[in-house]
Every structure is written in structure tokens, then in C-alpha cells.
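Heads up, there are several structures right after this.
Nothing in this text is a laboratory measurement; each read-out follows from the coordinates by a stated rule. Note that the structure is a prediction, hence the values are computed from the model and not measured. Cβ atoms are built from the backbone, for glycine too; each structure is taken alone.
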Structure 1
Amino acid sequence: MDLETLRHSCAHIMAQAVKELWPETRLAIGPAIEDGFYYDFDRPEQFSEEDLLTIEERMHQIIQRDEPFIRKELSKKEAEELFQGMQETYKLELLKEIPDDKVSVYYTGKSFVDLCRGPHILSTGQIKAFKLLSLAGAYWRGNENNPMLQRIYGTCFLSQQELEAYLRDFEERKQRDHRKLGPNLELFDIYQQEAGAGLVFYHPKGALLRKIIEDYEKQEHLKRGYELVVTPHIMQADLWKTSGHYQYYRQNMYTLQIENKEFVLKPMNCPGHILIYKSKVRSWRDLPIRYFELGTVYRHEKAGVMHGLLRVRGFTQDDAHIFCLPSQLQEEIRSVIEFVFETMKVFGFNDIEIELSTRPEKSIGSDEDWQLATASLENSLKQLELKYKINPGEGAFYGPKIDIKLKDALKRSWQCATVQCDFSLPKRFNLEYIDTDGTAKQPIMLHRVILGSIERFIACLVEHYKGDFPLWLAPEQVRIIPIAEETFTYAQQVCKFLQASGIRTHCDLRNQTLNKRIRQAELDKIKYILIIGNKEIQQKVVTIRRRGIKEQITQTPEQFLTHLQTEIASRR
């Protein structure tokens, strides 16, 4: 019995339980997914967490009844009549899209029936270990113009031991969820009702975290010969028609009219970088040219697919475009890969997966171009002695690519870095350089990101570290807590001393008990708490509590500063 069939069958049982409990509910779809299953329901009342327990109990009853899954083939007309009588409007819509005249349905129990290709397990009694996990909203077919349905997620395993191990991991994932930790730690929020879905607001601490990341990136790019550029957020639609985005990406673009001309909120940074390249005649001696921009882009994502910081409508990419000679291509690719690995190590990621995606059936460019680009990508990986997986036919239509995925503390994969070879845009924009023989030739263009979306990377960092960032990344590194009002002056002096030395420090002068303020600092995941009382004033010292360490130590502010500076410099 394979796990996917087991989980799909469990989704079917969940739908049966819901229909038995609330017959007025209409069914949408219920597939197996990577680590479980879900089913979408249309019900007048909202499901509650208590309802999940009720549904689970009814599912156990259905399993105990050991009801067989009975498959029947019907003509399309018979199926339409069946679901019409049941007022299952979503099933009727699905039926219209099935080209075959014959369809299959599955029966369980006395009256439950569902439209399904199958396969299913033999009977409900074969389900041994399952759990309903969470509730969510989901637009029908992922379209925000369609009704909002209620989605119930669950999981199912072959044994209770496997289920219990998964649930422990699931609970850990919940505690690390950036959508919860971000607002709790005052890093960011998405004010969907007030401002709109998929638009991120960075609070002071989140903006500071982002600045730390961006400052590091700018410094590292400049060290590697990149040049910083900045391009506008809006550009005329004609530019996007030339690039091809208007024709192939229009549904994801925001447009507006200005002085009777159509403009586009940029979904990509590449056309802007191309215009800078074209601003003057380029020689082969000028290449490679590497333009880097922390470029904010806007994409019209469907409301049903947005997810915290992972899928938003406005985000910033650490985007660079490299214009190079064919002879420079492999070296440039290798340098990008090395840059990715060095950067991921600094941010605490040492487990990496690599995929090489090759030419798809629908593509542009000559065989010679594709062979050169693919060989350059693959040879770079081989030179660096890196393991990689080949995804045949999964490259972009304009060229092959390398995707580098990092794994977090829970061994989950996150797509961040990529490097792509592009033949399309240099041709569309007539990019040229003057070669050694005086003739104009077309450069090769590489698209690449190191972290990818800054928003997505911050979500990854929050979940990887569970919000407990290493000192060099922490938006607030030190919190000073004076015991009583008479110690405020000295506490503020220490705070100013540390701040003047570049340490991100806050002095908590709130009228609350010492224990409450310490507890809040712990909840805020502050690395160092300084306690200041009369003894500290008399001895001109501070008492230091290090997060995760019970023992307290006493140092002068100067000694403590030296310790901080050493730890920050190490980026441990």
C-alpha cells in the first residue's frame, strides 16, 4: 500500500465524516499532498478547532466500520444527474472539464459518494494512523474571484510511530512559523484588511534586520567586482513588450496610465539593467560587466497562493545581471556558485542541494548556444566537485539554469539562489560589444540571485533560527534593565556608551517588576541582558545574563564591549 493512496483515501474518509455531521456542506477537492492531505469544503458556518476533534471522532467510527471503497464507472450524463441531485455544484463544474464520456466515482458507507479517479485502499479499516492538523481558507481553483472555501489539512501514516514522529516535527514547525514569530518579535506584519494582501510592513526591528542583510550583500558584491545600480519602479509598457514580459507575463503585472501612456510596475529588474548596459558603446575589454541591484519588484499573485513572506506581491531581489564573453561564461558561473556557498555559510546554512535544469521542448536559441551554456553550467559544478541533480527539460525557455536550495534546521529545502543563461533578452534588445576584430557581437547574459527574495530569505532565517538570531544579525543585541529608578542614570550612560560603539542596545525603563522585564526580554529572544542595581553603580560594572546560559557574570562596560565586538566579528 503506497502512502499517497493511503492519504488520498483518508481525505475521502474526512469528507465522508463532514457530510455525515453537516449534510448541507458541499464538497470541492481533496488531494494527497507531500506530507498529508487536505479537503476543501463550502459550509455556511466556519469550522472551529473543536470541530476538528468532532470530525476526527467520526472518522474513527467510519474506520471501525471497515467500509469498502466501491468504484463505479458512470457515463458523464449519469454522473451529472447524480451530483445535480446532491446539489454538489463544485463536482458538476469539475465534470464539465473532463473530456472523457466515462468517469469514475467511489462509494463508502450507506450514501457517501465522491467523484474521483482513484485509486483507493480496499476499505476504511486499513487506515491505522491519522491526525487532522489545521484550518485555512482557500479560493476555489485558487482564483480570488471565486468563492472562499474552508480547507482542512491532515496527515496519515502507515504506523502510529511514524505519525507521532511527524507530529513532533509538525509542532516544531508551528513554533518556528515566521507568520507567527515575525509579528510577535515585532519584525514585520502584513495588514491585509487595511493595506491589501501580500504587502509587507517592516517594523523598526525588521527594518534593521533587513538593513544588516542588505549592507552585508552590498559590501560583498563590491568586493567581487559588481557595480551598484538603481532602476525605477515604473517604466513604460513598450519596454516590457520588447522584453517579452508583456506578452508572456501580463497576468502577473500591474499597469497604470500616466499622461495617456501605459506604464508597468516592474515585475523584473533585468530590462532596467539592459538599458544601463546600452547607454554607451561597450568593448570586449569592458566585459564582464556585473550590475547589482537590491531591486523591489511587484507581481500580481493570486490571493489564494500568498503565504506570509514566502509569496507576496511586493518584494526585493538581490538581483544581478552579468554581461560577458563566451570565453568568460564558465568562470562567471563558477564565481557565482562560490559566492552563494560563502554567503550561505555566513548566514548559518551548510546543507545545500543543487539542480541543473536543461533545455525544454519549447525554447529559443541555437543548438550551439544551448550546448555552450549547458556545458558551462555543468563544468562549473564539476570543477567545484559539487553533487547535483539534472532536471531534463526544466530549464527556462531562454536558457538552462542552476538552482541552489538550502536546508534549514529542520532539513526543509528553500529555493533561494539561481543562475540562468539568457539568449533571449540580448537579442531582443540588440545588445552588442565591439570584439577584437572590430565587429559587433552579442554578449551572453547571466541572471543570478544569491539570497533570492529578501522577504523569502528573512522568512527562512526566522524559521531556521526560531527567531533567536546570532548576535551579528540580531536587531536588538543588548537590553539593559535597571532595577530601580535611582539606577536609571547609570543604565542610560551604559546604553549610550554601547550605542556609540555600534551595539544595538535598548534600555528598558518601564514601570514593571524586574522579573517581568527579564521575562519579556527572554520572550523577545534578546542575546544579552544587563542588570543594573546599586552594586553595579558602586563598582562601575554591569551584570550580564547570556541567553541560554544560567550563570551570570560581571564585567566593566569596556570589557563587555570587547567581548561583543569579538563575537560579532566572528559571525558565529
Structure 2
Amino acid sequence: MQFLNNDKLIDLLFKKDLLSPEQRKMIGLNKQKQRQKLIRLQRDKGGVSLEEATRNIDLVDVIVSFHLELPGRAGDFLTEEIVMRLVARNQGLPFKKLDPLELDLDVVTKTIPQSFAVKHLLLPFAVKNGVLQVAMHDPGNRVVLEEVERANQTKVQPFLSTKSDIRRMLAEFFGFQSSISAAETRLGRPMVDLGDLEQYVRISSSKEITSSDQNIKAAVEHLFNYAFEERASDIHIEPKRKVSRVRLRIDGVLHTIYELPKVVHAAILSRIKTLSRLDIAEKRRPQDGRIKVEHGGTESEIRVSTIPVAFGEKAVLRILNAEVVFQDVQKIGFSERDFDVYKSFFESPHGIVLVTGPTGSGKSTTLYSTLKHISTPRMNIVTVEDPVEMVHEDFNQIAVQPQIDVTFSTILRNILRQDPDVIMIGEIRDLDTATNAIQAALTGHLVFSTLHTNDAISSISRLQDLGVQPFLISSTLLGAMAQRLVRTICPHCAEPVLVKSSVLAPLGFPVPDKDLTLRHGKGCRKCRGTGYLGRCGIFEIFPMSDQLKVMLNRGDSITEIAEKARDEGMSTLKQDAWNKVTQGVTTFEEAIRVTGTA
């Protein structure tokens, strides 16, 4: 598009207050010199010819490379997307922000050849009402559009998009698809797959195995990179009757991203099991392993779990990023009151602290962040985990190994001879573990552990169900905390919304008898139209006060104890969720999704 290399673009940016007078003058004086610098850089690092590098660099690249701060908006910079959106409006063209979760793998990779797409910077992304929608850097190139129309015998609707997005999607999708297609071809004709019952298999030659192995390696690496870029917490690889489905959990919600040929499923799982040191020949039993990877200069761990299901073997990969697991404990969602209570727990010299909640509620993040917060060179912190989720050099971490009788209960006896100050037990599952934890607390140690209960108060009844006497609970338990994770409103598209009290009241929220102005995300490119970006914790924390100890020892019911805890200031999960709704952190719909309507 000629406009992308025209000084009118600089004038337009200035007119729309995206450039200051000084920035406009600076670009005018230095654009040629900067363009030559970018050309040399692409030629030297990109491995392209001088002619191709010269053709690839336009005025948009030059302007963006100056990293200019937007006038009057400290910390916000002029990006390629901002420039291209403005160009699209000026030229009367639709703009497309390419979201990998919205793209159809077959449309992207099977509509036009990769070489043609890369050469002309265009990416087919959808077919609607018989019209092929194509993202391009230069929608004004009618010759290229006509070639695509002739090749596909369909009309083409061009969209303007950023050069960097198009290149990234082409590399990602064609790289993954080519790896999968090559592996499918090498693995030969489709197997007659009857899941775990029986399977017709063609024996591959050693040459085929070697070649397909390289393709599978590339496909798995593409998958890992994709998950990291999309901020996924889990990868699900699921065998179905005819396909292998790949889903990512992003901000607590699963999204289907690929449906792969069934023939490559076993090969992908074998590669993942090899990386995580699992037995690739064992498909009948569940297995657990881990992979340590580096992405973007930081190390992360991937916890791998495989299990046999109806149509084969399923794998779930949990991504554990140190930046997520080890957070500032004050910034994970505590209210001021709740943090003061929790702080009194971890600053105590001895006692038991229980964290409760279902799988995926953020218990590990809370515990790891707490241990990191209290860790000093003068302190010996020992953890017993099943498995060790994230290795940290400041802790002495022990993995449970039932096959050699290293369990939560048996190892605790040995830990007490290791001079610990703080002990973290992955989970209290039985009376032996609970008894040893109580013994550790009674002998002057601070003990953290988890329980699977729905709320904080129920941790008392759970310990009693295991066989722990009330007087031992009251003398060692500092307090308990239940938690959940709610999605937070996207800050880029948050806006006020009027909600009627008649809608909220039946849901169990403590609402006044009037309509309320709350906040929600209307959906934007940053949050993929969901209105949510990221998550935070909601909490229910009670300290074991003197009055609660008296009630527990005399046999009062859990209902009575819970009522007294609320009288003493405990906020329930629902109340904390509602507080975050009124503070504009999350929406009432999300609070209902996590806490229910009771």
C-alpha cells in the first residue's frame, strides 16, 4: 500500500495527536538513516538478501522502531497496531486483530501455499457466507487478491492487519501444520483404533520412525510455545473417536485450539512422555512426570499427567511459571482485614495453618508465595509434596514416593529430626499425617498444609472425621483459609454497567434496595472478547480465637462455630467475591460462577 510509505502517514499521526511536534520533526530528519539501519539488521540477522530486506521495511516499521511515547500518555507507546488501525480507518478498510484462538487451522494452511502467503504477507483466517476473509498488510494489491480468488474459486474480502501478527501466525500455524502433516504421512495409513481394547498397527521402517520423530518434536515445541504465548495454565491432549483434540485452559476456562489427525496422537504423547521421563510403553496405568523448559529467558516447569480413557491415552500438562507461583503474598487478592489475619498466622512461631479449596483454586500459589515471603537464611523450610510442583532453592523439598514407603505420614517422623522451622505438607489425607502434623506443631514448629473442603470452617469437621480430638485441634490450629480464583475484568475494555437490585438480590448478594452501577468488560482484542484478563483470589479466613476454642472443646456444632466466626469478622467466600464486584475487580456473573447462588 503506497500510503504506508508516504509522508502523509506522519502527518496523519500528528493530526490525530499520536505524535508530538518534536517527534514529527525527529522522524522527518532521521527516517532514512533509521530505515537503512533496519534493512541492514534484517539482512544480517534475518538471512535475506539486500533487495528483499529493502522491500520488507516500510515507513510503519521505521516509525515504530523509534519506540515513541504517546503524547500526554506516560508509559504508552506508539505501536504497529495503533498505526495500522489508524491507517485502516483512514483508508476505509476493516482492521483485523489476529487471535490464534479464533483462527481455523485448515483455512490458514490449506487455502493458499505457504510460500505465496509469506511472500505477499497475507493470511486467510475464515470463510463466512461463501466469502474468504484474508488478513493482509497491503489490501490494495488487487493482483494478489485476484490470484487468491482464482485459486479458490470464491470471492475474497481483504482486512488490514499488522505485519508482525501475520508473520507470527504464518510461522506458528504453517510450522505446526507442516509438522503434523509430515508426521501423519510418515506414520502411514490411519490405524483401526479401538481405544484400549485392540489396535491394528502397521510397523514403520527405521527411516520413517526417525523422520516422523523430528516432525513430532517440532509439533510439540510449537504447542508449548503457543501455550506460553497465550498464558495457558493447562494443556489437554484428548483422544476422540476420529481426532485428537487439543485444548488450553486460559484464565480458568478451556478453549479448543486444534483437532489433529488421530494417527499422530500416540506419537505426540510418546514425545511428551519421553521429555517427562515416563514409560512410553505403559499405556494402561496413569503416570506422572515433569518437564523443565525455558521460554522467553525464564524457566518454567510442566507437570505431566497421563491416564487411559475410552479412546486411548489422555495427557494433561500443567504449566507452572515461577512468576505466577511465587508472587507477592500481599497482591494475590487479600482484603486488608484478611491479610492482617493471615499475616498473624505466618508470623506465629508454631501452630498449624490450613488452606482449603478444590483443585485449581490457587492453593499452591498461596503457599509457595507465603513460604517465599517468610524465607530467610536463618530459617529451615521443609516441604513434603506429591509431587513437588515448583523447585525453589531456598526450600528443602521432598517428593512423596509411596512405592518406597515415603508418604506424608512416614516422612514427617524423619523431618522432625532435620531441625525444621517451617514445614509444608502437601495435603493432610489420613489420621497418621494429621497426628504427625499436630505433633510437629506441639513441639514448636509452624506447619502449613491443605485440605479439600468447601469452606474454611469445614476444615475443623474434616480433621474430626479423620479422628483428631477437638482439644488437639483447638491447641494447635492457628486458623484456616478457603480460597477460589475469579477472573478479573479486563482493564483495557472495562466500563460501567447499571444492574438492577432485583437481579442481584435472589443471587444471595448483600445488596441495597436500589440499582447499582458496577463494572464489566465489554470485550476487546486484549481479552479476546471475553471481558476478562487474568485472575485473583477470593478468600474466607478465620482465626482460631479463644471463644472458638471454647466452643470446639465443649462440642458445639460447626454451624454454631461458623456463625460465631462471622460475628468475629470473618468474611465468607461469597462476601469477599461481592466486595471484589463492588470494587470493580470482577463481575457479579463471575462471582456467581465461582461461589454459586446459595
I have 24.0 for mean count of other Cβ atoms within 10 Å over residues 444-451, calculated from one of the structures 1, 2. Which structure is it?
1
Structure with the greatest value (metric FRET efficiency 1/(1 + (r/R0)^6) of positions 348 and 404 (r between Cβ atoms, R0 = 25 Å, to 0.05), set 1, 2)
1
